[in-house]
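Here, each number is a calculation from the coordinates, and none is a lab measurement. Just so it is clear, the structure is predicted and the values come from calculations on it, not from any experiment. Cβ atoms are built from the backbone, for glycine too; each structure is taken alone.
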Structure 1
């Protein structure tokens, strides 16, 4: 019960001075992107932070894991991006954790890529929606009710939805599976980030890389971890998330592993990753 309400870890970390907006992206599927989004967000909420998760994936897996309704007709990211509804009108509270809010994704979002093609400033829609919300900003503007963290969970592709996230965000959070193939797709993602920096969002930086599905018993996982750390240095979190049955089971119960089994290795790793993100602070 304490884990659900965040009572276990409250006041664990200091709040940032202004809202930190993370884009969680990796066009390679199955690397733990959505799992990392919801569990790090839940971990930060347990540490006393105010967190918003924006589900930009038409599959709506983040919405499922956070116990939020996302059937067709539910106010969602589709209404916000395509129809221009305000963020406040599509946002809902996560029932499992205090201080955690969600903008769900419905299947309608699958058609958003096509519908946005003819829209003026189509890649700026999410950035404008975030900028207009009174809880997003620094302590002076948004006050005590401000969001400390916003996590945008992208679909596993580099289309218009992901582009909207890259324009709206300030920090990139990339989960990487500790396998050889995981490194191959990373180059393409980083090229896209560079293009977005040059033309649309010069402030975007890759601030956080998290190794997921890490199996300490294999030489391959250690080799991949070493290569990622040597290339990206301090951007890679010290915490690596191990392979865990509990992490995989949690969404089928409509929960994150943080509330499903708070004492499991996966939950403790994600909590430590959340603490590390908070203690590193926002990039200058």
Structure 2
């Protein structure tokens, strides 16, 4: 790895109403889009604070070239592996917040699938008065390219609203290329594995377009909003265990407890087929409490 040192990046950013409305339109689940002055739902800061890189700064995979903010890892496959968000006070649509981000650690390992690097990024969002709104850790994993696999068909028709309640209390989650393209735009995510089928299948060895890890986590958080409206989240831990590919059927299930909810997104084969592709563990605030 080339010589590189982490640095603190501080920016002032608008909690943009446009991508917030875009995400609400994408889910199309009957819940209204948060308006300016209203509270941002958990994890929606991923789309409400878009950061578009300059075209000249992009690497071959569509992400900003490594070696500036992120380390110069020479492994092609980038995965959003998980992390944790602690919510201290509400962020409202239309607010201006200060974002402080830095790379906390870089760890290189060798596993059964070859070399990998784990990059931990920490972010703090603060209000205009300096009070902390949320603190976040994101875990990024870089891997070697996968072995070639038979690609899945590229052409799929739009599936409509991605979340549908099933009779057994679970939720069905369906994806298509249009949904992935719209989420990439809302989240300012230029990673080619989500919209460029030839690149995803030939350059990185995936069988099809990859569903965004943040989209899967947001879908789980949206199920919580649908099943338990008004609930307040204090801490949220998310983990992406395996990729989900565009068009693959998936199911979402919640297991509520007194002050904790565990949600899982399961891929083809349904819930008994194995561990969840994505999971959320959510600590809830005490009943009746509210963020400032």
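A few remarks follow.
- Comparison of 1, 2 - label where mean count of other Cβ atoms within 10 Å over residues 75-82 is highest: 1
- Largest in Rg/Rh (Cα atoms, Kirkwood Rh), for residues 51-218 alone among the labelled structures 1, 2 is structure 2.
- Structures 1, 2, by relative contact order in percent (Cα under 8 Å, 6 or more apart): label with the highest value: 1
- A value of -10500 for helix-only ellipticity at 222 nm (-39500 (n - 2.57) for each DSSP H run of 4 or more, over all residues; to 500), calculated from one of 1, 2, originates in structure 1.
- Answer label among 1, 2 for the case where Cα extents along the principal axes in Å, for residues 19-98 alone, calculated from the coordinates, equals 33, 31, 23: 1
- Here Rg and Dmax of the Cα atoms in Å was derived from just one of the structures 1, 2, and that gives 18.7, 55; the source is 2.
- Here FRET efficiency 1/(1 + (r/R0)^6) of positions 35 and 211 (r between Cβ atoms, R0 = 30 Å, to 0.05) was derived from just one of the structures 1, 2, and that gives 0.60; the source is 2.
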